[in-house]
1. Taking relative contact order in percent (Cα under 8 Å, 6 or more apart) for each of 1, 2, which is largest?
2. Between structures 1, 2, where is FRET efficiency 1/(1 + (r/R0)^6) of positions 8 and 32 (r between Cβ atoms, R0 = 30 Å, to 0.05) highest?
3. Quick check for you: by percent of Cα pairs over 15 Å apart, which of 1, 2 is greatest?
4. A value of 0 was derived for helix-only ellipticity at 222 nm (-39500 (n - 2.57) for each DSSP H run of 4 or more, over all residues; to 500); which structure in 1, 2 was it taken from?
Structure 1
Amino acid sequence: MATPLKVSVVSADHEVWTGEATMVIAKTVEGEIGILAGHEPMLAILASGEIRITKADGAKVQAQADSGFLSVENNTVTIVAGTASLI
């Protein structure tokens, strides 16, 4: 099994979801981006939209996020949004 991503989705006032995942798809101001294990380090500005996470067990998690950023480094994905909630 590939190394899982460590994913954290937080809003300004609370943690929305944290766990291990195989894939994260998020909408940035430059378009949609997919993150898999081994992705190059990056920082992107989030656009309002849906975040789709495939958990390590294959289950899906979806969140809605508005304004913020996405950071990827060493198989860790951090999404910080002004507002975010599970959908």
Structure 2
Amino acid sequence: MDPQTNQIKPGTLEEEAELGLENLQIILEEAGSSLDKVLTVTVYLLDIAEYARFNDVYLKYFKKSRPARTCIQAGSLPFNTRVEITATAYI
């Protein structure tokens, strides 16, 4: 979701992954946490064949610490997106 418009912003896998990870970073920082404090990440991809492309984006955001991660191919995702990301972090 684009934080400026509060609307779903479909794009390439890389664009959607970057937007999702940027949003995650913003939410964590507003809560007094950071990407360095993420414990687990679950990634749902519309097409698991795009895992390597997703991973290239993911590694830009998780440089120092690499949280435990699960990546699953989903049959479909809300709003016809290509990727959905959930995370658990501590403050």
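Read-outs throughout are calculated quantities, based only on the coordinates presented, and are distinct from any laboratory measurement. Just so we're clear, the structure is a prediction, and the values are computed from it rather than from any experiment. Cβ atoms are built from the backbone, for glycine too; each structure is taken alone.
1. Comparing 1, 2 by relative contact order in percent (Cα under 8 Å, 6 or more apart), the maximum is at 2.
2. Of structures 1, 2, the maximum of FRET efficiency 1/(1 + (r/R0)^6) of positions 8 and 32 (r between Cβ atoms, R0 = 30 Å, to 0.05) occurs in 1.
3. The structure with the largest value is 2.
4. 1
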